[in-house]
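Multiple structures follow.
Just so it is clear, none of the values below were taken in a lab; they were calculated from the coordinates. This is a predicted model, so every value here is computed, not measured. Cβ atoms are built from the backbone, for glycine too; each structure is taken alone.
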Structure P
Amino acid sequence: MSNLQAFLAPNALKVENQKIAVSPRFIDGKKKPIEWEVTCITSIENDEIRDACTKRVQTPGKRGQFTTETDFSLYLSRLGARCTVYPDLNDAELQASYNVMGAEKLLRTMLTPGEYTNYLKMIQEINGFDIPFEEDVEAAKN
């Protein structure tokens with residue numbers, strides 16, 4: 001018989017936060033890039049974020065039939081903001097310095113397009129996604 005004790009919550013290994021250099025533009029006093037701290041979220045949190053980015057839309061040409069559409073840009077933006085521990089994207093002073101309100105908008109404003117794309121890739125890897133979310137959805141459809 002297998003040892004179920006290993007599956008009990010207190011015995012499961014915790015996913016540690018990771019520190020990553022996101023941009024060479026944010027440097028400390030020694031001219032070294034400041035590392036950002038990111039965390040992994042639970043599948044339940046991920047579902048909540050994805051569900052908040054999904055809406056029902058009428059199927060074209062099919063009266064009374066609906067399908068769901070997920071706004072993947074919004075999903076990834078919210079995932080990135082939720083997984084960012086440091087810097088605190090909800091800090092009012094930090095948001096004010098960029099003239100934005102909201103963690104997702106701050107993240108998109110702070111980073112260049114390339115940095116933002118690379119950051120989101122790292123966030124997905126930290127959360128266990130080996131392939132982009134869009135490809136996962138396409139594979140599930142087929």
Structure Q
Amino acid sequence: MSIWFHQPDVEALNRLHHNTAIERLGIVITEVGEDFLRGTMPVDARTMQPFGLLHGGASVLLAETLGSVAAMSCVDPRAFYCVGLDINANHVRGAKSGIVTGTARPFHLGRTSHVWDIHIADEAEYLICVARLTILVVHKAG
């Protein structure tokens with residue numbers, strides 16, 4: 001059973017990110033399933049820290065992007081918008097090159113809040129980061 005209010009269109013979602021931090025870091029939404037949204041980010045000069053590893057902040061930006069995009073796709077955008085309320089992340093392994101892939105799945109989809117689980121893995125499918133994002137679902141006034 002699909003979790004989406006409207007089936008997300010990958011191309012349309014990526015167009016929304018034009019001229020943003022998301023585009024600047026090379027984040028691309030790549031796949032939408034029945035209960036998940038997936039995207040990638042390169043490990044390169046844009047996303048690395050000075051010691052040659054993927055910057056934890058870049059991982060968190062990828063996680064929040066995927067969770068926020070997924071949350072907005074679960075609500076009626078004419079009546080609601082979603083904002084990040086809290087995010088935490090555990091960085092469990094370093095990445096030095098290649099592409100990392102994040103997958104967002106819901107823990108909880110409530111009327112006023114969502115909680116999303118985002119796993120980020122490298123190309124060998126080793127877990128790099130696990131994040132939990134809490135979203136506030138806000139009713140638009142008027």
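Observations on the model:
- Identity of the structure behind 19 (criterion: relative contact order in percent (Cα under 8 Å, 6 or more apart), calculated), options P, Q: P
- With helix-only ellipticity at 222 nm (-39500 (n - 2.57) for each DSSP H run of 4 or more, over all residues; to 500) derived as -5500, matching label from P, Q: Q
- Entry that produces 22.0 once mean count of other Cβ atoms within 10 Å over residues 37-44 is calculated, selected from P, Q: Q
- Among P, Q, structure where Cα extents along the principal axes in Å as derived comes to 49, 28, 27: Q
- Among P, Q, structure where Cα Rg over 2.2 N^0.38 Å, for residues 21-76 alone as derived comes to 1.22: Q
- When distance in nm of label points 7 Å out along Cα→Cβ at positions 13 and 101 is computed for each of P, Q, the one that comes out at 1.4 is Q.
- Distance in nm of label points 7 Å out along Cα→Cβ at positions 69 and 85 from the coordinates reads 3.7; which among P, Q: P
- Which of P, Q yields 2.6 [distance in nm of label points 7 Å out along Cα→Cβ at positions 29 and 125, calculated]: Q
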